[in-house]
Structure formats: structure tokens, C-alpha cells
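In what follows, structures are represented as C-alpha cells.
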Structure I
Amino acid sequence: MHVAKKYLLLTAGIVWAAAGFNIVRIGWLSTSYMSIATAAAAVITFLIFYHMIFKKLIHKHTERILANTEDRMHILRFFDAKSYIIMICMMSFGIALRASHLWPDVCIKSFYTGLGCALLAAGIGFIRQYVKTSTFRLHAN
């Protein structure tokens, strides 16, 4: 399925926001325990992942998509191959981490909550890029 390339930004935003919401949900529900240290660890995780990784990816993929000479692109091209590989590795690592029970639930809670919020923020960032590149016109009839 091919779509106008600006819709790849919207697609990326929806995918990242949905993934972020799901990761936050997994983290939040992993344990009922909550402390200032747990919240602080989640905030630190968010800041590290969003500012050091996801913020750069928003700009990288926005530039790549908008620079493409094709007017319409396959809907799955909101990522390049490298990003899909990274996503698969992150998902596999997360599943293995939870299944191994190497980390206590409170660590899962803080890490997943922070990471999920960073993914959600990245989704919002992609949606903002979509809005910035879209022209909305009101037609008076």
C-alpha cells in the first residue's frame, strides 16, 4: 500500500505512540509498588532515551522521508531497514528481560515507564512533524 509521503510521518507517530502507551502500561502494571526513587528512575530513563536517541530519530526519519523524490511511498517505509532491526532487537530484549526475571518488578516498572514515555513522546514528535508539513485549508463554499 502506497501513501503520500507526508502520511509516513503520521504512521510513524501512531506506531510509536501506540508502542509507547503499551510499554508504559506493561511497566505500570508490573507492580503496585511506587516510591520517589522509582519515579526518579523513570524520569531519568525518559530523559536519556528521548534526548539521546528518539529525538534524533524523529529528525533523521523526517528528513529522509521528506527528501525522498517519490510522491508516494510504501506505508512501511516510515523506518529504514536499520531502524526496523533496532526495533526488533529492543522488543526481543524487552521480552527476554521480563521472561528471565533477572530484574525485580520495581526495576521493570521504572525502566518500562520511562522508556514508554520516551516512545510516546517520540510518537507525538512524529505527529508534530506531520502537522508542520501538512497544509490545512478551510474552504468557504
Structure II
Amino acid sequence: NGKDKRKNSQLLFIIGGELLVSAWLLSFQTPIIKKIWSASMTLWSGGLCFLLMALFYYIVDYKGWSKRLNWLKIYGMNSIVAYTLGMVINFRSAAHSLLWGLEKYTGDYYSAVLTFANFLILFLILQLMYKLRVFVKI
């Protein structure tokens, strides 16, 4: 029911906030360092994850705005494939090959265009898999 969903999203926000505050307090003793994945970094990233989860839970489950976010379902249904392909295939290089010659027209924005093209290529692969109902599960 609606009240339960609202309480769940509030609880997720509270947990996320508590984790961020805990990470900040612990950072005085153990700095937030991603490279060595310190304890404070673990709390910090957990807090951010809870806040994002709370936000999407609120938007999708409580407010019911799922139609606008259908593209996230395509990524989510094959997230393992997306992650693996991103590690195995250099999509940025593929995007650079496809957009060769565009750099002189986009100037400083070329890097952003390449990043967008990188995500678009991966999205098109995942969308094809989604349409063919090919889902990789572990």
C-alpha cells in the first residue's frame, strides 16, 4: 500500500544519510580513499547507494513514474553483460572510429560526445538483447 512504500523510501533515505554521516565521522580517523577502499569509503559508497535506491524507489514504486525510466530496465536486466562488455570491449575507441572527423566541430565537447556514444553503443546492444529476451543471470 502507499503508506508502506512511503515509509520504505523514508527508511532508505534515513539509512543512507546515517551511513554518510558515519563515513564523514570515521573519515577523521580513516580518510575516505577509494584506491585502498578504506572503511570510511565503504560507508560512504553504501550511503550513496542507499540514497539512490531511496530516490528510485520513491520515483518508481511510490509515485509510479516507471514509463519514463524504461531505459533503465534495459540496462538492469543485463547489468552483468553491460559491466563485462564494458571491461572487455573498448567502446570509447569504437565510438571514436564512428565519430571520426567530428572533433573539429565539437571542440572541447568531443570527450562528452564520445562518452555519450559509448553509452549509446552499449545501450543498443543491450536493447537488442532485451527485445530478443536474452537475459544473462548468475
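With semi-axes √(5λ) of the Cα gyration tensor in Å derived from the coordinates and found to be 33, 17, 12, which of I, II does the value describe?
I
Out of I, II, which has the highest value for relative contact order in percent (Cα under 8 Å, 6 or more apart)?
With respect to relative contact order in percent (Cα under 8 Å, 6 or more apart), the highest-scoring structure among I, II is I.
As an exercise: FRET efficiency 1/(1 + (r/R0)^6) of positions 7 and 103 (r between Cβ atoms, R0 = 35 Å, to 0.05), calculated from one structure in I, II, equals 0.10. Which structure is it?
Clearly, the read-out refers to II.
Given structures I, II, which gives the highest value for distance in nm of label points 7 Å out along Cα→Cβ at positions 39 and 79?
When distance in nm of label points 7 Å out along Cα→Cβ at positions 39 and 79 is calculated for I, II, structure I comes out on top.
Looking at structures I, II, which one was helix-only ellipticity at 222 nm (-39500 (n - 2.57) for each DSSP H run of 4 or more, over all residues; to 500) calculated from, given that it came out as -22000?
Value -22000 for helix-only ellipticity at 222 nm (-39500 (n - 2.57) for each DSSP H run of 4 or more, over all residues; to 500) corresponds to II out of I, II.
All of the numbers you see were taken from the coordinates with simple rules; none came from a lab. Being a predicted model, the structure only gives us computed values, none of them experimental. Cβ atoms are built from the backbone, for glycine too; each structure is taken alone.
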